[in-house]
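Peer 1: Multiple structures follow.
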Structure P
Amino acid sequence: MLRRAQEAESTIPSVVPEIVHRLGLQASARRIYRALTVPDELAAWWTRDVTGSGELGSVLGFGFQRRTIVFRFFVQELSEPKVVRWRCLGGHPEWKDTEIAFVLTPTSDGTALDFEHRGWRSASSIYRGSFVDWAQSLASLQAYVDLGKGWPHPG
């Protein structure tokens, strides 16, 4: 019986994991868009170590752990104040070629933020850790745009 269960398990198709979060924010879409596109504002909620301009076609760098890891993102789409989309150029092998999107939709009491980090190759430990890290970073973004103070990684 155990053999059949193992055989059945091996025929289950693997699912490519994705990180998806949805937040309701009090801030306007324009305010949130600015926090996602201006380097000094990104440094106020994600990591203090930010390089690049944030302009369409540019490369943003985000340093962590005293720059032992630096995520680099190509800014591939900016649609003010609705969409910010980045493609990861490097930093960690599991992040390379993944895509991050922030989609903003005005609501009656603020803005809905749909966050997606797609293109993962596997549900590795870095994926699982990133899922939690993004939840914490997005909570920092929410505190920053709604209350005026986030808690960015020191860099």
Structure Q
Amino acid sequence: MEKIISKYNNADKGFSLLEVMVALVVFSISFLGFYSLQLSAVNGNSKARAVTTSVVWASDMIERLLNLDYDDPLLDDDDANGMAGLDATIDSDGSQLSEDGLYTLYWNVAVDKPIVNVKHIRVFIVKNGGVGSDIQNIFNYYKSNKF
């Protein structure tokens, strides 16, 4: 029988230490990139959850305000500043702090604006403290006096 001659030496079998180390470096760099991407996604989801929670809470409050009688004290323009006062959060006509304390909801009312027997209600959601502590969302609604 003929002897089969191997093309490869015994020393050529497997991976060298240098090849393994290069593969580990490439894997580590790609893993760090994936980790960074995952961390950004988690932060984005957390912010989206907070905004969604605040908007749902504000929608609930808006529904309560709209279900009040036209002459209810919560729907009074307390400072009588009309349309000019709709954008104010400091001198708002009403406010409420969220249960978790992260957000404050403010509302302002302008009576007989834009037309007679209609109240313009503007609602703000403001994040309290921390990064991005500013107005998050603004909603405008109109409540008419039933004839």
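Peer 1: With relative contact order in percent (Cα under 8 Å, 6 or more apart) computed per structure, which member of P, Q shows the largest figure?
Peer 2: On the way: P: 29; Q: 15.
Comparing P, Q, the top value of relative contact order in percent (Cα under 8 Å, 6 or more apart) belongs to P.
Peer 1: Can you tell which of P, Q yields -9000 when helix-only ellipticity at 222 nm (-39500 (n - 2.57) for each DSSP H run of 4 or more, over all residues; to 500) is derived from it? List each step's numbers first, then the result.
Peer 2: Working: P: -9000; Q: -13000.
Among P, Q, the structure yielding -9000 for helix-only ellipticity at 222 nm (-39500 (n - 2.57) for each DSSP H run of 4 or more, over all residues; to 500) is P.
Peer 1: Suppose you compute Kirkwood radius over Cα pairs in Å for every structure in P, Q: which one lands on 16.4?
Peer 2: Attributed to the structure labelled P.
Peer 1: If mean projected area of the Cα convex hull in nm², for residues 18-65 alone is calculated from each of P, Q, which structure is the one that comes out at 2.9? Provide the component values of the computation, followed by the final result.
Peer 2: Details: P: 4.5; Q: 2.9.
Value 2.9 for mean projected area of the Cα convex hull in nm², for residues 18-65 alone corresponds to Q out of P, Q.
Peer 1: Assuming 15.0 is mean count of other Cβ atoms within 10 Å over residues 58-65 as calculated from a single structure, say which of P, Q it is.
Peer 2: Values: P: 17.6; Q: 15.0.
This figure was derived from Q.
Peer 1: If distance in nm of label points 7 Å out along Cα→Cβ at positions 34 and 138 comes out at 4.5 when worked out from the coordinates, which of P, Q was used? Don't jump to the answer; show the numbers that get you there.
Peer 2: Working: P: 2.3; Q: 4.5.
Answer by label: Q.
Peer 1: Once distance in nm of label points 7 Å out along Cα→Cβ at positions 82 and 98 is calculated for every structure in P, Q, which label goes with the largest value?
Peer 2: On the way: P: 2.7; Q: 3.5.
Of structures P, Q, the maximum of distance in nm of label points 7 Å out along Cα→Cβ at positions 82 and 98 occurs in Q.
Taken together, the values in this text are just the output of simple stated rules run on the coordinates, not laboratory data. Owing to the predicted nature of the structure, the values given are computational and were not obtained by experimental measurement. Cβ atoms are built from the backbone, for glycine too; each structure is taken alone.
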